[in-house]
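What follows is calculated from the coordinates using simple rules that are stated; it is not laboratory data. Note that this is a predicted model, so its numbers are computed, not measured. Cβ atoms are built from the backbone, for glycine too; each structure is taken alone.
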Structure 1
Amino acid sequence: MKRVIVGLSGGVDSSVAAYVLKEQGYEVIGLFMKNWHDDSVTISDECPWLDDSNDAMLVAEKLGIPFQTVDLSEQYKERIVDYMFKEYEKGRTPNPDVLCNREIKFDVFMKIAMDLGADYVATGHYCRKGIITKKGKDIYQLLAGKDTNKDQSYFLCQLSQEQLSKTLFPIGELTKPEVRHIASKIGLVTADKKDSQGLCFIGKVRLPEFLQQQLKPKEGVIVEIPESYSKYHQLSPQFDNKEDELAYLSRKIKYSVSDGKVVGKHQGAHYFTKGQRKGLAVGGTVEPLFVIDTDVDENVIYTGQGKSHPGLYKKVLFVTNDELHWIREDLKLNVSESMEVLARIRYRQPLEKATLYKVDSGMYVVFQNPQSAITEGQFVAWYLDDELVGSGVIS
């Protein structure tokens, strides 16, 4: 019997993952990760970690598996929370869920599991793992979950071959309704529990309040840029080569306050992110205002009216070499090679046709159609059919 340690989060997905493994004949141990202590910024009646850990314990009891809690809050603060503050300060928008998987669940947690003699770690993610053999060597694939509506492969886009080799995804072949059905059939307390929407393991966090602990409020202006702004209507220059053209198309437009009109005030540009509509508190416009850019140095938020404002759209993004990651290292591109892929820049976005172009300093991702709110600090992930092969941080 191989030993598997399941990250029991107190939700229905990981509960059923543990059940499925037990049915398959594995020796299963449930481990709950406690990653956060500070209740001052959580909306406390929305899934505080205490309820979750109790539910996880009840599930383990019901399934007859050993259970314990591990406190990873120190590592979580160092690797996730501190990183988030740094990114927001730089005016980027990090994705804590992707990081939490790379740094906590499949690193710190995995090491603890291996020290406990585990052969594998398992989670309740909706994705699947494949194995192919190439030149006599096993290569692990990260495949989309069978339930296209719930596929969570995007959140695992930073995993390595080493991490995948020791991971199982027991519910990847199931749909969410099937998972709920199994849970209620065997009488699990989590069967009807609603999915947590919180920051990975923190529970629901009021993000502005959370950020205000470190990033002090500072009044600045909100500027509206009109659709008629000249830089949106410039003709493209002539380029000597593809790389110059891609650099031009992926460039960030530099706005200044005089390019538009001041329509309101805000309490800190670093609390806002591109594409954001809520929280601006500016009325009186024909269409709602969307954030098209933030300038944290000058503390200015630039906005545009309506979700089709040209300031929101771009076809090309860039990833630097040090933030480029291939799950399938055997498919890595060399300089001046390209690859046709399907890509997404956020969870739940339908996959879009794109081409990767490798250059000396990193890689361009060129979408067939313009993408709304390409946001620095978020992850772009690329697929071949339903296999996620690589990802990177949008720079």
Structure 2
Amino acid sequence: MQGIQPVTYVFAARALRDFADGFVAILLPVYLLALGFSPLQVGVIATASLFGSALLTIVIGFLGAHFDLRGLLLTAAGLMVATGAAMSAVNDYLPLLAVAFAGTMNPSAGSVSVFVPLEHAMLARESSDLQRTSMFARYNLVGALAGAVGALAAATPDVMTRLGLEQLTAIKLMFVLYAAVGVLGGLVYVRIPPRPASPELQKSTPLGPSRAIVIKLAALFSLDAFAGGFVVQSLLALWLFERFDLSLSQAGVFFFWTGVLSAFSFPVAAWLSKRAGLVNTMVFTHIPSSIALGLAAFAPTLPLVLVLLLVRAALSQMDVPTRSSYVMAVVTEAERTAAASFTSVPRSLASAASPALAGALLAASYRAWPLLICAGLKIAYDLLLLLQFRHLKPPEEC
């Protein structure tokens, strides 16, 4: 029973956090535009948020092997509370930029977060090799479903404005809700039994025998993340707002369904990986999703665009649980937090650069280019991953 409880609490905390990220990712560009900022400035704030997450994750990578994971998760939850409170209180651009950089706000509504390496290490610690991929699939399923509900909640300000509240005030209240969710997440983490790192782990270096593998994976994951940064959810929402004049309510419903499709792709990925292998599952589900994204850039009508983006949503996240499981499988237990962190950091740094570039392209009316660049780079990443790692098998495939 003790082995199950930490996993249950991690799932619950992930659900709460992704619910909040789901509405923040959609509301962030609307909030910033309502404050009078340009698409380029929106992209810069998204970049600052991702870059700050990268730096925090670096610190976590060094601390994870030496401190209780529970305590680090509680600290991250406190930072989430502070982020929501600050976002609801600040109107000026430079302070908002600082909050985005130092806080936990996630414009991608994905697994770019200081929480992730800590939760990955905890999940890997609590599962066997045969259970690991299914565990990560359930973990991501819970998060994606919660994120989909969060996307629906992004329409809440529209409801509030019909009741007489100003849109800006309504969105600020949603950031207050984000802070409240951080409090709830902290209360969940408190229930996890303390488990200080063993003396052996405390004496170990963050990365040892698996250093070369982690460096190669980090380089490839950074290419994937740089590509994905061109269409983080906030900017994809902005693209739909500007090209098709989508309303908040319509966007919320659309991103709800993308979240649902992504969620149910995770158990499918776990099932498929048992038959095709983790690397093959990552590659051969990812490439068709990138093709669908590239086609969406040229689709002439909103229904066709939405269909292509839904196809992408059904396929593009199948590499998430398989990627997490693969990283945990090819390193030692002592290296897991560092490996999760050091493969996440380049992803965060790389994804931090591209939203500002995408914002500049959107501001210059090159609306198709962010989608095309994303699709092309992701296909290149998939082919390189297959070439480099098709022969390095996790224990369950040997």
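With relative contact order in percent (Cα under 8 Å, 6 or more apart) derived from the coordinates and found to be 30, which of 1, 2 does the value describe?
Considering all the candidates, the number was obtained from 2.
Suppose distance in nm of label points 7 Å out along Cα→Cβ at positions 89 and 113 works out to 3.3; of 1, 2, which structure was it derived from?
1
When you work out distance in nm of label points 7 Å out along Cα→Cβ at positions 185 and 345 for each of the structures 1, 2, which one comes out largest?
Comparing 1, 2 by distance in nm of label points 7 Å out along Cα→Cβ at positions 185 and 345, the maximum is at 1.
Identify the structure, out of 1, 2, from whose coordinates distance in nm of label points 7 Å out along Cα→Cβ at positions 17 and 129 was calculated to give 1.1.
Checking each candidate, the match is 1.
Among the shown structures 1, 2, from which was the value 5, 21, 29, 25, 15, 5, 1 of P(r) over Cα pairs in 10 Å bins from 0, in percent calculated?
1
Tell me which structure, out of 1, 2, gives -26500 once helix-only ellipticity at 222 nm (-39500 (n - 2.57) for each DSSP H run of 4 or more, over all residues; to 500) is calculated.
Only structure 2 yields this read-out.
Tell me which of 1, 2 gives 2.5 when you compute distance in nm of label points 7 Å out along Cα→Cβ at positions 25 and 329.
Source structure: 2.
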